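Below you'll find the structures, each written out as structure tokens.
Bear in mind that the values in this text are calculations on the coordinates, not laboratory data. Owing to the predicted nature of the structure, the values given are computational and were not obtained by experimental measurement. Cβ atoms are built from the backbone, for glycine too; each structure is taken alone.
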Structure 1
Amino acid sequence: MTYINAPIHDLLIRIKNAYMARKTSVDDVPFSNFKISVLELLKQYRFVQKFDIKEEGAKKFINITLKRVINPVDDVPNIKFFSKPSRPWYVSYKDINLVAGGKGIGIISTNQWLMPAHVAKQKKLGGELIAEIY
């Protein structure tokens with residue numbers, strides 16, 4: 001059993017490491033509803049292809065299918081973390097900027113759940129900026 005202090009950081013780093021190793025799947029990621037919402041955003045913006053939930057007894061795991069890496073410079077995502085378990089990073093909607101000129105997404109947790117940063121800016125919502133992926 002592993003204890004993870006930052007489960008979202010772990011999820012995003014597992015995805016990035018799999019892309020760097022040119023793998024097409026990430027298996028047995030511990031399940032949480034928050035991770036599922038992050039994966040839905042990543043799927044919507046084509047950073048992951050699909051994900052499945054697998055149950056083994058009382059435990060649930062997530063299996064993620066990634067797109068194939070053709071050009072490592074363009075296909076391997078860069079991840080910049082802002083919030084950490086010891087220091088949350090809160091931003092106002094006025095402080096939200098485009099990520100990589102609009103080519104990436106910022107994941108922000110608002111009072112209306114998780115959403116991309118540009119959508120939060122349009123709705124004039126601030127919140128905890130978790131990470132930027134581009």
Structure 2
Amino acid sequence: MKTLMGYIAGLLFGLGLALAGMTDPARVLGFLDLFGAWDPTLMFVLGGAVVTTFIGYRIVFRQETPLIGETFQLPTRQDLDARLIGGAALFGIGWGLSGYCPGPAIASIAGLTAPLFAMLVAMVAGWFLARAIPARS
């Protein structure tokens with residue numbers, strides 16, 4: 001049941017990204033073009049994500065156990081380290097250069113283009129690089 005719920009959540013997430021137009025890198029790059037043809041769509045998508053997360057966490061904090069699963073898996077770390085800051089910076093640079101975030105990039109695989117392929121290769125290389133850098137405990 002847990003796996004099925006994960007697939008359903010992923011499907012809803014991907015569908016939401018597609019409906020919002022986030023699988024189109026031009027829309028993301030348009031958001032970053034503050035002095036040109038600025039496209040505010042991404043601001044509404046991000047705002048919707050913040051509101052959904054805020055409400056979701058309030059619901060989780062009131063429940064003793066999840067509907068599906070045995071325990072909630074909430075983040076516990078609160079420190080900022082070089083791996084987190086470096087990863088966030090690389091994510092932002094890659095997103096700004098390509099217009100693709102990992103979720104929309106994977107959702108766009110059916111229409112694979114050279115820039116999308118390059119972004120996916122860089123993303124996978126980043127995963128291997130992140131595993132090679134030792135983590136602090």
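From which structure (1, 2) was Rg/Rh (Cα atoms, Kirkwood Rh) calculated, if the value obtained is 0.99? For Rg/Rh (Cα atoms, Kirkwood Rh), the value 0.99 is produced by structure 2. If helix-only ellipticity at 222 nm (-39500 (n - 2.57) for each DSSP H run of 4 or more, over all residues; to 500) computes to -7500, which of 1, 2 did it come from? Derived from the structure labelled 1. Calculating relative contact order in percent (Cα under 8 Å, 6 or more apart) for structures 1, 2 picks out 2 as the one with the greatest value.
3.4 is what came out when distance in nm of label points 7 Å out along Cα→Cβ at positions 83 and 99 was calculated for one structure; which of 1, 2 is it? Each step should come with its number before you reach the end.
Working: 1: 1.3; 2: 3.4.
Here the read-out was taken from 2.
Between structures 1, 2, the greatest calculated value of Cα Rg over 2.2 N^0.38 Å, for residues 51-114 alone is seen in 2.
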